[in-house]
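In the part that follows, the structures are each spelled out as structure tokens.
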Structure 1
Amino acid sequence: MNRLKWFNRKECEMSGIAVVGLGSMGAPIARNLLNAGYEVAVWNRSQAPVRALVDAGARAVTVPAEALQADIVLSVLANDDAVTEVFLRDEVLAAARPGTIHVNMATVSPTLARTAAEAHARHGVGYVAAPVFGGVPVAEAGKLNILAAGPAELIERAQPVFDVIGARTWRLGDDPVRSTIVKIAGNLLIASAIQTLSEAISLTERAGLDAADVVEVLTSTIVPGPVYSGYADRIVRDAYEPAGFSTVLGLKDVNLARAAAADNGLDLPVGNLLRTLLQENVDAGLGRHDWAALAATQRRRDLPPSATSQGA
């Protein structure tokens, strides 16, 4: 069935902003835009977050093609498959209003970023890749760091919107692949930080120290900053639900980094290890837990009976 056959662009002229994908990041982004006085249209597969935002003043749209009647469309979807299904169909892009810009804020593969840019260009739709650094509390505060890549004139048009939802926009050039690579590299660093922090905390706990005391020392001296302090707090409290960023998504992003490295003739030894560790947690039923749950597994990681301290 063609889900768009009812849609008539002439009967649905719309301007303002649309937000597609109302998960833990998309919903606060939409709410901040509403609070800033923008007209905001919203779409999501499940309807509960749509209803909540409609109650706050947003307008619901029924299909993604209708969202593309907005001046600027922000999408915050889970992965390559979701972006492809929702946007990268000829009938969807062909329905876009002339001059519409699609700002893809998802963390996707470089291949998808390239494919999406080409598909949008064929239909005359502006495309900017703008993944972000910052978790849910940062999104709620409107303090995201936005990694924007695409034609400079399109980023300039989107900048007032970025100023509402972000603390800073990092302009990384005309090629959307560039911001995608930076985002993937950043998430690889975060995964590495979580695992090494988990090992440091479990080591000191096994030696009889209090984890909270150790974390205060480490994050006040050698590893200050929001990544270590934020994830250390989750680890100390064993608080992995609700997830700020799930293990499944973390595994996806580490695999994106490994694939991008392979495309450039590069091996990632730590990335390969992180892939194994995250997959272990997914296989153990922790896929929907925060990826800080790496620490839960680490705390149980005993030496095998045959190992000795000298040989470990």
Structure 2
Amino acid sequence: MTIVPGAPAYRLFDTRVIRTRQLTPTFVRVTLGSPSLRHFAPWGLDQRLKLILPHDAGQAGQHRHPWHGPFSNEGDADGLSVAEWRAALAGMPADERHLARTYTTGSARPDECELDIDFFIHHPTGPASIWATSAVAGDRILVSGPDARTNDRRHGIQWRPAAQPAAVLLLGDETAIPALTGIVASLAADTRGSIVVEADDIDACPAIERVPSGVNVQYLAREGRRAGDTLAAAAGSWAVSDAGAARAADAAFAGWVAAESSAIPRIRRVIADVGISRELVHSQGYWNLGARGTTS
């Protein structure tokens, strides 16, 4: 890999849909392609990226989406830094401004110039969910993601344990499954711990693969409870049974939580109350109740 001095760690990739695949009743995989994706960095883990959607992406049934302003012509925006594309969006009239949404990098295959993004389809659907379920081959979408030529892994990755963890607690709802999949792939074979996924329909969740044998995985149904309550209860059960081992592991323990934003403080309190250092647990709101589809 040739390092390019001064290149942006994150840049825009101007891509087209190659194909879509319904993974489960609630997940759609969209495969994107572009020659510029040969520079996309396949860092994995919980790597975030931004999708810039057509202005009318929230209108079901629209396939030939219009693009406006500095994004009108294919290729013009390719390579823009985060600061550049944000400034371009901010300078557009509100009635033409494109939507930006946060998702997790799926499988990146720079040798094939392809990128997979797995969309959880919220109900009620937001703009990104509507776009993903109606996308067809040839549809255009802009992706702000990492450029391998900078070799900069500081941006967009929250899973940063100080050392390879011996014990983990990983909590998330449906939107966190792609990130959980990336994190699990990085764990050592002898890792111990727990993964808990909260979902409306646990049978519609893609399986998290390559889980170490010492890590227990639970899919728990929300069953009408407030988003995050099931995860908070699971964290409480973990605190009773496993928190002592986590405290003993100290820096060899790592936690990660991603769910509806208002649920995060409740879950963090449960973990903190049993003496786990805040520095050992990353938490992040992945979407907002009442604004579904805002993030992945």
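Since every read-out is calculated from the coordinates, none of them should be taken as a lab result. Every value quoted in this text rests on a predicted model; they were computed, and no experiment measured them. Cβ atoms are built from the backbone, for glycine too; each structure is taken alone.
Points worth noting:
- Structures 1, 2 were shown, and distance in nm of label points 7 Å out along Cα→Cβ at positions 122 and 234 at 3.8 was computed from 1.
- Read-out helix-only ellipticity at 222 nm (-39500 (n - 2.57) for each DSSP H run of 4 or more, over all residues; to 500), computed value -5000, structure in 1, 2: 2
- Ranking 1, 2 by relative contact order in percent (Cα under 8 Å, 6 or more apart), the structure that comes out highest: 2
- When FRET efficiency 1/(1 + (r/R0)^6) of positions 114 and 266 (r between Cβ atoms, R0 = 25 Å, to 0.05) is calculated for each of the structures 1, 2, the largest result comes from 1.
- Read-out volume of the Cα convex hull per residue in Å³, for residues 50-201 alone, computed value 128, structure in 1, 2: 1
- Structures 1, 2, by volume of the Cα convex hull per residue in Å³, for residues 42-89 alone: label with the highest value: 2
- Look at FRET efficiency 1/(1 + (r/R0)^6) of positions 106 and 226 (r between Cβ atoms, R0 = 30 Å, to 0.05) for each of 1, 2: the largest one is in 1.
- Kirkwood radius over Cα pairs in Å - structure with the largest value, from 1, 2: 1
- When FRET efficiency 1/(1 + (r/R0)^6) of positions 34 and 258 (r between Cβ atoms, R0 = 30 Å, to 0.05) is calculated for each of structures 1, 2, structure 2 comes out greatest.
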